[in-house]
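These notes open a run of structures that come right after.
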Structure 1
Amino acid sequence: MRKTSLSQVAKELGVSHAALYKYFANKEDLWTSLAFGWLNKELADVFHFDPRPYDSKVMLLHDWLWTLTESKKKAYDANQKMFKLYTTYIDNNPVVLNKHLHELKEKISELLHYSNDIDLSTVLEAFAVFSAPSFAHTWDSHLQERFEDVWKLMLPGLTRLLGEERG
């Protein structure tokens, strides 16, 4: 990411440098706000996922993870330059990245009524290849097929974890 001053940002936005400081404490605060604004727009379907049609927590999780995957891929395909700009910023800032991961875990927890943080982190880690920006170059026409292959492998454990074993 090239160095950009707040004065340059203000000029591009058509506002004064001082006006930016009215809303942002510093350049880091501005970048964080821009990055999360972009991310929240791109992941709107993920954060507004409707669990009502689901009787099965396992199927809900499947579809939510696929929505996350699809949303990230659509953002990447729509504008790779913006995707790389914002995701590089997020990935290179541990506090910002942890906030994003925490928001994803909170959403899964809310949807599944499940709160074990380690388990939720493990699920996200297992499917990271489908949503982590560093893997974007692998998101090809076989993405859904690869996603389903991983899902099938994980399904027995997820079924047990979410208490949906058939006896």
Structure 2
Amino acid sequence: MLSVQVRRVYDEPQSDDGLRVLVDGVWPRGIAKQRLAHDEWLRDLAPSSDLRRWFGHDRSKFAEFRRRYRTELDTATARQTLDRLRATTTTVTLLTATKDVQHSHAAVLAELLENGQPDEGGDPACWLAGVCPECGRFVPDEPPTTCPGCGTRITQD
């Protein structure tokens, strides 16, 4: 079962973080790219600029923001990315610079990762060949050869 948590990018990494994925559309202020402990930056999963501006972190708009954002995520590319994250590890930590993580796009993504979306015919097993057998990270090479996380050589059986 997949465990998803949301943390601020400014918080110290924890031993139980698993795969650490930045999900903001822009790089967080005040953090050098080399200093952020993260495995991936999935900026394409961030809400559109128009939606982000409309929401403005106004809690009273969160329910509508959630609905609109889920609509934005209803694309084949977003579904594939979410399915890949579900298939690659048992723990995913979504990282965001947002102060109120409970009322953020990262919280909506966490909900989608944990509860899924209606089945559109995709199968997370399709990504299995790209998962490192040692650490569980997804290897983006095609075909995968060496895990960037732990250095394990990956052979195709």
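None of the figures in this text is laboratory data; all of them are computed from the coordinates on show. Please read these numbers as outputs of a predicted model, since none were measured by experiment.
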Value -22000, calculated as helix-only ellipticity at 222 nm (-39500 (n - 2.57) for each DSSP H run of 4 or more, over all residues; to 500) from one of 1, 2, is from structure 1
Output 23 (relative contact order in percent (Cα under 8 Å, 6 or more apart), calculated) maps, among 1, 2, to structure 1
Calculated from one of 1, 2, Rg and Dmax of the Cα atoms in Å reads 15.8, 52, and the structure in question is 2
